[in-house]
Structure 1
Amino acid sequence: MVVTDVDGTLTDGGMYYSSSGDTFKRFHVRDGLGVRLLAKAGIEVAWISSDSSQVIAHRAERLDLAHCHTGVTDKVEVLRALCERLSTTVDRVAFLGDDLQDLSVLEMVGYPAAVGDAHELIKRAAVYQCSKNGGYGAFRELAEHLLSEKGEDLADVWKGVQG
């Protein structure tokens, strides 16, 4: 399973507000394809965010993401429950994080990863460091890296996404 934070990993971490108070987030389309590629390869994908923004839920829905948890105060607890529900263990989880609220999760998973512009403590906890920054294709980079490590041919997985 591949799990990620949202703000600062799938987005650039910026908080965009309209004059009426509406919130906007910028997602990179390549990260969305990363979600689809992993799913097509049979790898569960989950998002766990402390933010409760409807924008996150809308993006997850558009990607047919089955596991989107928002408004989370304890990411460790949510991840453990998710692992139990999916009959897996935390040592079989890759987690992509960017900031201090992700540290406890990174310390417990089998494959901790950090976006390029992550906090130094997050980078030190990671076994994989993305070259791309959060919101600029870091999740896609991690997805392709994991698929490659699994021996998947990216072109074949892509054909499955298209087909």
Structure 2
Amino acid sequence: MLDFAILGLLHDRPRHGYELKRALGDLGFWQVSFGSLYPALRRLEKQGFIEATKVEGRRKSYQMTGSGRVRFGEMLTETDDGSDREFQLRLAFLGYVEPQRRLGVLEARRTALQDRLHGARRSFKGARSSTRRPDKYRMALMERRVRSTEADIAWLDELIAGERSAAAGA
């Protein structure tokens, strides 16, 4: 996932390691250490997906190569593992994908969330109707899962409607 994020951030312009570290944090997914970032940069460079463009003092700037663009496109359109984090990372770069594919990714995520919501509601209902008195904190956590999944679906519905509206206007 780190390689994907680095390629995505280099898609538009070259950046040096410090800029990449800051931009990864700005995406809100994780605070990457230089001890993880620089080995990833070396690995991507060795694979031919990025190249160092210039050195400013001790800082190297990196840019994506043609094969890096191809690899990024492949990674962007691969089926994700269904995790929230992977979806959010793909979403950060979904603007690089053609509209029909974007809509497909959003709709697939909505379907996965609908399945998650169905299971969460079933678990919550089962716990409430249990003969044993359920722990109020477990119940609160289960209710939160239902509500947050409902909110995620509503948010996705807005994104999907926006994609469809843009497609109709094009």
Structure 3
Amino acid sequence: MDEERIISRTQKKQEATALQKTGEKLVALSDEQLKKMDLPSILEMAIKDIRSMKSHGARRRQMQYIGLLMRKLDITPIEHALLAIEQGAYGEARAFHRIEHWRDRLLAGDDQLLQEILGTHPNADRQRLGQLVRNARKEIEKKSSPKSARNLFRYLKELTDACKA
């Protein structure tokens, strides 16, 4: 005996709302990110259409339409792609904060960290890194613009990016 799964009206509305929220995440993505997701063309066009809409009512109706289109799709790959994009952004933010922390510790006089960076990044230029740290420390003492601190940050970012590649 085949039993059909009975879905309440409330559950259907909750699922539709969840799909609309996923659609809102898709609308917030850049064109480049959308192309990587390999969405059906009709959904891609609906997302591009909503971007040009200014009226709140029109945008709301278009979001409902996007939700309707998504009900007909298997959204598991879309959700996985969105999760990967969100995690990538989180990882980039963590790396950015780690580099900021390194810079701040170097400027505070943590020469042990300088040795650790040179040990873990064999392609690092010892003289350049040391010079950037010295110049940034002098700027702090003189209370001048943090040009060297920015240059130090950029160099640390280059080192970490070179290790990823």
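Derivation of every value follows stated rules applied to the coordinates shown; laboratory data play no part. Quick caveat: nothing in here was measured; it's all calculated off a predicted structure. Cβ atoms are built from the backbone, for glycine too; each structure is taken alone.
Each of 1, 2, 3 could give Kirkwood radius over Cα pairs in Å, but the derived value 18.5 comes from 2. Hey, helix-only ellipticity at 222 nm (-39500 (n - 2.57) for each DSSP H run of 4 or more, over all residues; to 500) derived from one of 1, 2, 3 reads -23000; which structure? For helix-only ellipticity at 222 nm (-39500 (n - 2.57) for each DSSP H run of 4 or more, over all residues; to 500), the value -23000 is produced by structure 2. For the structures shown (1, 2, 3), FRET efficiency 1/(1 + (r/R0)^6) of positions 57 and 73 (r between Cβ atoms, R0 = 25 Å, to 0.05) is largest in 1. Work out which structure the value 3.9 belongs to, where distance in nm of label points 7 Å out along Cα→Cβ at positions 9 and 41 was derived from one of 1, 2, 3. The read-out comes from structure 3.
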